[in-house]
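Each structure below appears as structure tokens.
None of the figures in this text is laboratory data; all of them are computed from the coordinates on show. Remember, predicted model here, so these are calculated numbers, not experimental data. Cβ atoms are built from the backbone, for glycine too; each structure is taken alone.
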Structure I
Amino acid sequence: MKRLFLIVFVLAVAVSTQAQTSCTLPCVLVNGDTLGLVKMPKMYIFPPMKFHTKEEVQRYKKLVRDVKKVYPYSQIAKNTFNEIQNIMDSLPNNKQRKKYIKAKEDELVDRYAKELVSLTVRQGEILSKLVERELNKNAYDLIKELRGSVAATMWQGVAKMFGESLKNTYDAKGEDLLIERIVLQIEQGMI
């Protein structure tokens, strides 16, 4: 009986070790030990938020909601801008570039206008800051680069009517510290 048990045990171990798949990792030898090298994404650890009043809690929750709503649009803007830049570099003259920009603008308006029009002024301001965060250019400079000075000045005037500016800058270590914290948490899948 013991012998049968031993044979079954050895067969089970042999089968289970063959069923395992192997994976090759880069490694390094440290003091005779082989350590696998695995690239991990950058992780940010934030201290818990401290609020003194219920109003502060509500303002923070509203900011989280607003950033979560507009963050995907900032990613779309980044990808679209990069695509436009790549294609613009391949176009031979200004006439074709302007034609391409106009067609791309019409496509984006058809696709996103309803959603973007429904944003609040605050959400629009956050979106403008997040676009600058992604592209290292404020909204005014982007419009100026793609559509020209006249269009940039016109849209700056529209923004001024709402008490905003397209020339606002993104300050991740100062005024926009909470927005940066929320974005990093979104990117890590924490919220």
Structure II
Amino acid sequence: MDNLAEKQISSKVIYEGKILDLYLDDVLLPNGNTSKREYIKHMGAACVVPVDEEGNVILVNQFRYPFSAVLTEVPAGKLDSKKEEHLEAAKRELSEETGYSAKELVYLGEYYPTCAYSDEVIHMYLATGLVLEEQHLDDDEFVDVQKIPLEEAVNEIMKGNIKDGKTQTAILKAYLYLKNN
């Protein structure tokens, strides 16, 4: 597989933002030619599939500006820093967005949402043993919380009604995990 690797020749920051930085690199290709790569460096994120005792999943509906639409998603958010543990971020986002805490969090793995142009990694968790406490959204965050049967969420994914990639992957992984354990 090393014969497919590209080697960085130079790297330049084009834009530094609040949640991402944009780079333009010159790279050496496996055949000896050179090319340019535009890509985003991202802090990373965590998402949670909260499933209650009755088998319902807790989801959030949130307006997503790039699509000018309200999307249904699992609770999620970016890491506060590269040093923050993704488990802690998952707990924080679950509490902030839904008001729930969990007695158990099971790690479901990594998800690369846009590997062609970003290094973002989203760490996925299944949360069970839910305890409802108090929702405390960020000042610029507005969500509606909904609860639906996990199997219905799977069906909505398969029908194309839940479009968010991390949500699709995390729910399907959680569904299979619960079915097999």
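Structural remarks
- Origin of the derived value 1.6 (distance in nm of label points 7 Å out along Cα→Cβ at positions 48 and 104; candidates I, II): II
- helix-only ellipticity at 222 nm (-39500 (n - 2.57) for each DSSP H run of 4 or more, over all residues; to 500) from the coordinates reads -22500; which among I, II: I
- Computing Cα extents along the principal axes in Å across structures I, II gives 58, 38, 32 for structure II.
- Value 5.8, calculated as distance in nm of label points 7 Å out along Cα→Cβ at positions 56 and 96, assigned to which of I, II: I
- Entry that produces 9.8 once mean count of other Cβ atoms within 10 Å over residues 88-95 is calculated, selected from I, II: I
- When distance in nm of label points 7 Å out along Cα→Cβ at positions 24 and 168 is calculated for each of structures I, II, structure I gives the greatest result.
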